[in-house]
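Take a look at these structures.
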Structure I
Amino acid sequence: MGSAEERVVAVIMVGGPTKGTRFRPLSLNIPKPLFPLAGQPMVHHPISACKRIPNLAQIYLVGFYEEREFALYVSSISNELKVPVRYLKEDKPHGSAGGLYNFRDLIMEDSPSHIFLLNCDVCCSFPLPEMLEAHISYGAMGTLLVIKVSAESASQFGELIADPSTKELLHYTEKPETFVSDLINCGVYIFTPEIFSAIRNVSTQRKDRANLKRVSSFEALQPATRNLPTDFMRLDQDILSPLAGKRQLYTYETMDFWEQIKTPGMSLKCSGLYLAQFRSTSPHLLASGDGTKGATIVGDVYIHPSAKVHPTAKIGPNVSISANARVGAGARLMNCIILDDVEIKENAVVTHSIVGWKSSIGKWSRAQARWRRLQCEAWNNNPRYL
């Protein structure tokens, strides 16, 4: 997997407050990357995965949130994982490739031979060491993590065609109007430092077109990029597509789970996927109990150490309970995320729901998502234990 002298850095794109509007109202109170999934901040999962990369020197978080919003977490996770984690604030959105290029001098401080690039709102098992090994064997500039999905859902993502034998990326198109392939881009990459030259070339070409626009009206006939700033570069359209088929990019296919975390509803599903992954990666984070000395635990459940759960409660499957939450006697929780300082009172039922910070679910009440709406019903009879 390369010599011991080779160093690797990881860059995780976390976005900023002008993005992620589909995640509202949850992102109004907390930056989306810090929203808890399976009891850990969303960004914690890719960071933890990076810890498994051989010869990892540094992890960078790149976004345009205020630095103070990440300061406490960055300090905590650096101490926990014993790996330097640093937040780099963009002055404005530069795009995925532009953001990487904007901090190229800092990223190259450790003279890395390889650079991982991950999107924060991706939920997967992050097979990064295996991906690195494949990338080194290809001997190319970049490797994309890819996965096969249904033909119906493929058009929501970047579709690509790869050589079935060599795994070379032959064609890439972002969210095509017609079906191209059931193989899609997962938003996880590894590059050699040559990626910065590729990005610089795109930037130079765009500046040249901007200069041409000043002396010619021909640019008005080229609408694709005329409104983009010269320093805003998208990794998919501006870098991957032009390099496809040139023996510069290859693919590594994952057979495990993968999702994008775009909406609150998806956070419930992804929390469950991470809880299931904890069985093999972090079993100590999963709660247990048979109802004798503590609550009855069904399936994969995370309970923060500061939370108070009544011994007669029944919790799970797929439940995450955050700090200082209180769960009363006879309560039933299934497929839900309970945030900080929430109180679930006696005999209440919460299912397929996210209960917001400092909220209270009353006695004998039911909170359940239906048709993507959260409804709370007061019951006249005893709750059903499903």
Structure II
Amino acid sequence: MNVPVIKQIRAYTVRGGGADYHDQGGGHWIDDHIATPMSKYEQYRQSRQSFGINVLGTLVVEIEASDGTVGFAVTTAGEIGAYIVEKHLARFIEGQKVTDIEKMWDQMFNATLYYGRKGVVINTISGVDLALWDLLAKVRGEPVHQLLGGPVRDQLQFYATGARPDLAKEMGFIGGKMPLHHGPAEGEEGLKKNLAMIEDMRHRVGDDFWLMLDCWMSLDTNYATRLATKAHQYGLKWIEEALPPDDYWGYAELRRNVPKGMLVTTGEHEATRWGFRLLMEMGCCDIIQPDVGWCGGVTELIKISALADAHNVLVVPHGSSVYSYHFVITRHNSPFAEFLMMAPKADQVVPMFNPLLLDEPVPVNGRIAASALDKPGFGVRLNPECKLVRPYEH
């Protein structure tokens, strides 16, 4: 086989929906008084956009091979990420064989160690890595999941994240995860409101439906333990990302102290095999939830998943549509997946990356057949109606 080489890499930004889930219009459940690390400040409680969750915008990475094939991916890194791609990472990509993904990842990571390691730099590397996998799979005329070893099951099954688990149950999802609305700064009254919300939703969905709580880094260990203990009577399956991502010691304590049978989950804002190694070796959680667009891409998720498998920890990636679906379908220790309900009222199933991606599969009765992922690459296209801006060139 005559292996194509990479001709050019290009980085664009785009606003509105897409990879930046939180760049949404007014009245969206995802921005409605959700508890955050900024909830300690009253003026930033009502809206996550008020403290700037949507300032970065979406990064789109395109990589063109010498045979004309183009791979692409999207993530959340915006103009900062575009600068890093064009001014720094391009030198490690252009001129390389499309097959040499492991070497390209290693060079990008090590070259950015002095200012990277986590956060927006790893988000950017993740976007490049996903575009490389999309490109290689398209060159070979195969879906990404075939490059990863092929499906181990006939379909994906999903739980839904959104404000209405009761509606998610009607739509056929296996569970529903609600956002927490009140943090420690809102005191006992806020705690009562949180518990009342959980109690009400348990009554709505019945006893046998998974019900989970997403705390988005907003709590301290004491509050999270109290919340978990008091909410145990309502059959919570897990409490998610209760603490700041660097508080490994707090997570270990929380996991020791939650009621028996309740799971502790985290990892959405963790990065690389080294970060997840800490979570697992310190006994911080029962399920890890890496975002493939933030943790280092598919190349790194392979390593993270293998490490988790050796620790008997499940891997249920943070909702990232096709970029995680192609991975989950190939892994025995990823038995189900997350679907983010991006309809403003969480009352219908819509594509997670709408309007940025076309041909994006969505669950039907809470399931997606493996055959729906059989198009080359990740199986999606960029919407030509979305206005891409290339702020930098090299």
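Every number here is computed from the coordinates shown, using simple stated rules; none is lab data. Quick caveat, the model's predicted, so the values are computed rather than measured. Cβ atoms are built from the backbone, for glycine too; each structure is taken alone.
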With Rg and Dmax of the Cα atoms in Å, for residues 126-237 alone derived from the coordinates and found to be 16.9, 50, which of I, II does the value describe? I
Using the calculated result 0.97 for Rg/Rh (Cα atoms, Kirkwood Rh), for residues 22-245 alone, pick out the matching structure from I, II. I
Which of I, II yields 3.2 [distance in nm of label points 7 Å out along Cα→Cβ at positions 14 and 366, calculated]: II
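Comparing relative contact order in percent (Cα under 8 Å, 6 or more apart) across I, II, which is largest?
Biggest value here belongs to II.
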Computing Cα Rg over 2.2 N^0.38 Å gives 0.95 for which of I, II? II
So if we calculate distance in nm of label points 7 Å out along Cα→Cβ at positions 6 and 294 for every structure here (I, II), which label has the highest result? I
Comparing FRET efficiency 1/(1 + (r/R0)^6) of positions 142 and 326 (r between Cβ atoms, R0 = 41 Å, to 0.05) across structures I, II, which is largest? II
If helix-only ellipticity at 222 nm (-39500 (n - 2.57) for each DSSP H run of 4 or more, over all residues; to 500) comes out at -7000 when worked out from the coordinates, which of I, II was used? I
